[in-house]
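Quick note: the coordinates plus some simple rules give every number you see, no bench work behind them. This is a predicted model, so every value here is computed, not measured. Cβ atoms are built from the backbone, for glycine too; each structure is taken alone.
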Structure I
Amino acid sequence: MEDKIHKSYQDKWKKFMMRALRNIDFLNAKEVTDEIIEEITYKVKIVSYNAGTYLFQQNKKCTDIIIVVNGGKISCVIYYRY
């Protein structure tokens, strides 16, 4: 049933998200089909983080992909133990 819902869901937000995702270089590759982009649109969550929030931590399983938009900035800090 979910496949049928996805195929028939064509609102303005979805179309906007598909165009926005295509503007990301690695999602604009020939190998990334429209079907893949469409499926990603169903998984996208828009989230805001406060400055200083840790998005990922060393040695913790990563389960998300984060795309930074609107002039956002991410610092990557890797701590080494000697």
Structure II
Amino acid sequence: MSEIYKEKARITEAKQTLKNNGYYCDNLWHVDDVKQNYECSDEDALEILDDVMTGEYIAETIFTMIDLATVKLPSQFKPLNK
């Protein structure tokens, strides 16, 4: 098995471990997502991703979308914090 396939298998296994522990891992971002549009180092691209993903707007948007998604099945979801 080539090194590329081994690395992909390790990533898949790591994602599955996270999923098994309750984490959503189907939408991950990579430094290449930044570098496809900007010339920068991996470290800078990772810092950009960190700034974006840890921003207040992203968290608020995700929680708003969770609320909207649960409205589709109101009898199955009872809000805990409202």
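Worth a mention:
- Parent structure of the calculated result -10000, given that helix-only ellipticity at 222 nm (-39500 (n - 2.57) for each DSSP H run of 4 or more, over all residues; to 500) is the read-out and I, II the choices: I
- Structure responsible for -0.73, -1.41, with log10 I(q)/I(0) by the Debye sum over Cα atoms at q = 0.15, 0.27 Å⁻¹ calculated and labels I, II on offer: I
- Among I, II, which structure scores highest (criterion: mean count of other Cβ atoms within 10 Å over residues 42-49): II
- For 0.25 (FRET efficiency 1/(1 + (r/R0)^6) of positions 34 and 58 (r between Cβ atoms, R0 = 30 Å, to 0.05), calculated) the corresponding structure among I, II: I
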